[in-house]
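Structures for review follow.
Just so you know, all these numbers are worked out from the coordinates, no wet-lab data involved. Treat the numbers as computed from the prediction; the structure is a model and nothing was measured. Cβ atoms are built from the backbone, for glycine too; each structure is taken alone.
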Structure I
Amino acid sequence: MTIFFLKSVLSILLLLSAAYGMYAMYAVFGRTPDADRATAHKRRHRAAGYVFVVLFLAVSYLCVAFAMAASTEPSPRAALHILIALAIAALFAVKVLYLHRFRNFYEQAKVLGTAIGVLTFVLVGISAGYYLAVSRFGQDRTMDRSAAYALRGPFLAVKQIGIPDSGSIRTDRRSIERGRGLFQTRCASCHDPHSTRTVMGPGLEGLLRKVKLPMSGHPATAESIRFQLKQPLGRMPSFSYLSRDEVEDLIAYLNTL
């Protein structure tokens, strides 16, 4: 199981706990149940809150540990992910203060709880939802950077275990020619294939003979290029619309530079 897949599963559970907590909260504030039922809903809301905190900390740990192991700048989507997670943590802390220390603001707790639930839905949607959708529930490993890492030890410490398997690269002439055509129409305006000089992006001469890819710093392998095409860094546009054969043909051509 990769880090991204584990994080996605935990994030779905996080969303479910947030949804259940919101339901219990609305049952208390939005109805006029008898005292025993209201007390039961409050206990359920509190239990859902404890589960939410544990899952939130677990997911945050995996994200931080992976970021430290990968040592790369976060993508725009990851940066938005971080911003929303910090907002959820801040709102949750304020809600706890309102409930336990500043009882005069008790009525505002339901507003904060709703905000936390909505932000959790957005957070899980742009992270776990996106990953599970594009990876076909973890089956497609070509877009998963955590292929180079594993979870080890009692505290799920992230350890680098080597570079991803580069996989086979096509070497037949037809694949290379198709890849050359794709490069000329999709890539040549930004990358010089015959030097290392920068145009809009870095030159790609000898790309797959290098230790690391320019810009991303990922290992110079076919696997890393597949990932870069789907989830590029910086200003490079995504080429996730390319078919698998087109990607392999493009890599076949890059291998000749």
Structure II
Amino acid sequence: MVSVIRRGTRSLRSDDKVVINDPGAAVITSFDRPYETMRDDSAWLQLYIPRDTLPARGQAIDLMRFRRLDSAMGALLQDYILLLAARMPRLSGPEAERLAEATGNMVAACIQPSADLMQQAAPQIELVQLAQIKRLIRQNLGSAMLGPDRLCRQAGVSRSKLYRMFEPFGGVARFIQAERLARAHAALSDPDDIRSIGRIAEDVGLFDLSSFGRMFRASFGCSPRELRLAVATGMARPAPASENALPHVGGLQAMLRGL
């Protein structure tokens, strides 16, 4: 079992081993040994893997029992499981079958990295990296320094790989702009948000107010001031679907890429 904590902590004890399961890392446990759990107000996900699905990795998995996966690959596995949990309700039968093989490759690569296993899990690894970069973008929208160079440094990917990953979204610059405009739209649609239009634009990293107004109208069909007035009078409509979300076509990879 691979356990990923969403909130709180769990303390796991098996014989003389004690491991803390918190949001920092995934933990591997197994039904072949008894163990005790102590937990606070916590929430977690648990991925169950039949042992015979990874026959060549049994010894490596045994060595990792009741240990935290404190590694870059362990962090990728944790994020991968979180992505799957978010998308599981949309899976069809054939996609679920492909998912089992893809997940087995991902687990094997994270527990016992090798050139062959990394190659087999490459599509899943890249999709998780894409989700991590999207999260970095959303966490840093207000920064004037947000751009390809900073993302490459923080995510540990090359510029060419970054551009290739965001090609389906029209490029990384377009993705960042769309995220900034979407956040501004959400703020202007909130009647309890009393910040000025200029302050909202600056807080999402758009520091030229006139350019912000033009981009906003092009994206949403109205000016920021018109939207705020519509909200005040109860006439506002929801924002259109984000251009950054890909349609659900192409199976598992397209599904995960859309997160």
Structure III
Amino acid sequence: MPRSGSVMFHELAPYYDTYLDDKDYRGESRRLESIARRYGRTVGRSWLDVGCGTGRHLEYLRQSYSVAGIDLSPEMLRLARRRLPGATLELADARTFRLGRTFAVISCVFGLLGHIDRERDVRRVFERISAHLTPGGVVIVEPWVDPAHYRPGFIHLMAHDDPTTKAVRLSYSTRRGRRLVVRSHYLLVSRGRPLRHLEEVNVGLMFPPDHLVRMMVDVGLRARFLSRGLNPGRGLLVGTKPPEGSLRPR
């Protein structure tokens, strides 16, 4: 029977990077840094990744920044700590986190918003991010699917094949009003271990980019949407926190 929540981020966390072995984390990190330099108005060099996963983006960002990350999965954080010894990596919920410090740059990319199915919770994520952003700092958020671009019956396959491990993830989606329902099947087998089959159902809200921009403005950020993002068809939201003493954005 399919499970709600994220099987990938818990039971299959050790194989997460295996499924994504062709993802260009280096190139994406350079793009994020370029945006941070362009829009940021602070001299700070601290970077927080919200939903950091196994720390693949932070692995490259730490070459230029003092990095920190939060994630809701203990299994993913365990892998991130191995990759990033000495980095500040906290078990925390993006909707409620309180770290007691601010950052020059905050990123929230690769679909975290797609795991939230209530608008008020998306607003809470933005509120928490704004509260942790230094005046003059910049936040970069990758939105979930734009409902205007949703393709009914979309099917997606991820696969990994090496001499010791075979892993497949097959996902297909349906629409329920503003919600995108993604059903995924995982097949995994590695040398010396039996075949595993897991199913998962994930439900996330879809928003037009201008709606997300308004939500960011509501929490005190100057916000815009960039059509060129990290993944095709997604774009990026960029918000900046006004320097101290400036007027609140309208």
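Quick rundown of the values:
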read-out: Label whose coordinates, when P(r) over Cα pairs in 10 Å bins from 0, in percent is calculated, return 6, 25, 26, 18, 12, 8, 4, 1 (choices I, II, III); value: I
read-out: Top of I, II, III by distance in nm of label points 7 Å out along Cα→Cβ at positions 134 and 174, largest first; value: III
read-out: With helix-only ellipticity at 222 nm (-39500 (n - 2.57) for each DSSP H run of 4 or more, over all residues; to 500) derived as -6500, matching label from I, II, III; value: III
